[in-house]
Structure 1
């Protein structure tokens, strides 16, 4: 991570895919408070981080609202939380190699080697704020939408929670998960599980952890269980009209 001698900002602009009319905005987005304080600069990226956080939430909300017309408010909130989380911002920042471009003090750089910080995550939000200020909401929206296109939404949607909610709604009972097998050495375990409701198996899954195996099984089960419940409800309603 740069302390003064940074990678060319031209390279970052090319990675961003956004042309800046006022490049000082992007430079400010990459200016950590520690560097500003050390060099007696009267600005840093914290205000842009604040703005970028708001723009990010607004754009992601708009995108997932249109992408998932079947999801309720609770589901959309969970999906958004995953997409704008610190972990997600770090992943996006790493894709752009943002660490090379952020200016921080030498003292902070040493501190980062020993402790977990959110320098890259915060800078990523500041970059979003800079894009918005320089080119407007539509460009910021496009910039964020391109990032969203690379996300695996199957991993973001919590099918285990969705299946549980539907099972409780239909039967007032929780799904039951059964461990079918556990194979491999301690550092490379493989788990296979099944999920059943009222004794009927609706899905099976496997993964490197019980949690991931549960999610895979729940994803498989959710569709068949939801379709079955939908058909049952439709039949009841049509029968009541006769």
Structure 2
């Protein structure tokens, strides 16, 4: 029996080598092209892989609540209300990374290049001007495995466990030991790819900030760019406040 494989490709040649290799290996291939649409108030990006499914993600062209700062708990409440009224809301860390990665994959397509660059510039500008809060909460533990809660404060949160306490540092430095943390945080285990995506977004190397010793403490995950680096900030005080990028997620049938 052949194995099934889904491959995302662009309208140019990206992904075609992977499709050919899979077919030569006797795999059954479902090849899905991707696209970005420029709407009046948002960009719509399809075929974004998130939580074991493929989604369409709309990204607002303005920060939520006019860029006002809120705590993560306040953003969770804001998002619950926004979802009930089909408004834009806050995503978790894996969703934002999946969105950024999908934009990165579309960057060289001639038919989408300008629109992708507009979206990239908007996101990058916000990263340099604001600390951007996500709905990912990190529960560091004094003993045993730590817990990461994605979709914190929403009706559909999900938890994953792992060891996330380690050194701060550039994710590409071996001493940072970033791979396992990045997989739990973003869903991507390829450190070089994560660095490439954020470097494309901000033209800066990616730096991981987190709790460095075992203890019982909860922290907020967000991201910000300054001082020559883009920071994946996993040591945010839950009482601290920041702005947030607005998103909407739709399943393959177009349901929110």
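Can you rank 1, 2 by relative contact order in percent (Cα under 8 Å, 6 or more apart) and just name the one with the largest value? Don't skip to the answer; put the middle values down first.
Numbers: 1: 19; 2: 22.
Comparing 1, 2 by relative contact order in percent (Cα under 8 Å, 6 or more apart), the maximum is at 2.
From 1, 2, which structure was Rg and Dmax of the Cα atoms in Å, for residues 178-233 alone = 13.0, 46 calculated on? Mind dumping the intermediate values first?
Values: 1: 13.0, 46; 2: 11.8, 35.
Label of the originating structure: 1.
Which structure, out of 1, 2, was Rg and Dmax of the Cα atoms in Å, for residues 26-81 alone calculated from, if the result is 16.7, 52? Computing Rg and Dmax of the Cα atoms in Å, for residues 26-81 alone on every structure in 1, 2 gives 16.7, 52 only for 1. Assuming -19500 is helix-only ellipticity at 222 nm (-39500 (n - 2.57) for each DSSP H run of 4 or more, over all residues; to 500) as calculated from a single structure, say which of 1, 2 it is. The correct label is 1.
Give the label, chosen from 1, 2, of the structure having the highest value of FRET efficiency 1/(1 + (r/R0)^6) of positions 34 and 170 (r between Cβ atoms, R0 = 25 Å, to 0.05).
Working: 1: 0.00; 2: 0.25.
Structure 2 comes out on top.
Looking across 1, 2, the calculation of log10 I(q)/I(0) by the Debye sum over Cα atoms at q = 0.10, 0.12, 0.16 Å⁻¹ that yields -0.49, -0.72, -1.26 traces back to 2.
All of the numbers you see were taken from the coordinates with simple rules; none came from a lab. Bear in mind the structure is a predicted one, so any value in this text is a computation, not a measurement. Cβ atoms are built from the backbone, for glycine too; each structure is taken alone.
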